[in-house]
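These are the structures, in structure tokens.
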Structure I
Amino acid sequence: MMASIAELKRDIIVERSRAGLEVARVRGRVGGRPRKQAKNVQLALKMYTALMRS
């Protein structure tokens with residue numbers, strides 16, 4: 001009995017989450033982690049190689 005209630009509750013949460021994400025996309029919002037800038041990646045690699053050489 002409790003398992004079926006928990007499953008129903010989970011389904012409701014998933015449904016609301018998906019609806020919220022859809023509304024955000026319609027409004028032009030994009031989720032996720034921001035992309036790394038190429039210059040920052042190059043700097044990190046340069047610093048790492050300098051550390052490994054010393």
Structure II
Amino acid sequence: MLIPSYTTFDASLFFERSSYRISLKGNNLSDEKYWSYRITPQAPRNFVGSIAYKF
């Protein structure tokens with residue numbers, strides 16, 4: 001079985017100060033449907049955010 005080619009776009013943004021960091025990451029921003037080499041579907045568009053406090 002031949003898996004078709006695909007292109008995905010990911011991006012990250014962050015804001016950092018001396019005591020904290022806020023970040024947002026977007027995966028598969030074009031919402032491309034694609035499969036791994038094991039023929040399993042991969043995640044659609046998704047976002048992950050985090051806040052880290054430094055002490």
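State the single structure among I, II that was used to calculate helix-only ellipticity at 222 nm (-39500 (n - 2.57) for each DSSP H run of 4 or more, over all residues; to 500), giving -26000.
I
Given that Cα Rg over 2.2 N^0.38 Å, derived from a single structure, equals 2.19, which label among I, II identifies that structure?
Attributed to the structure labelled I.
Every number here is computed from the coordinates shown, using simple stated rules; none is lab data. All of these numbers come straight from a predicted model, not from anything done at the bench.
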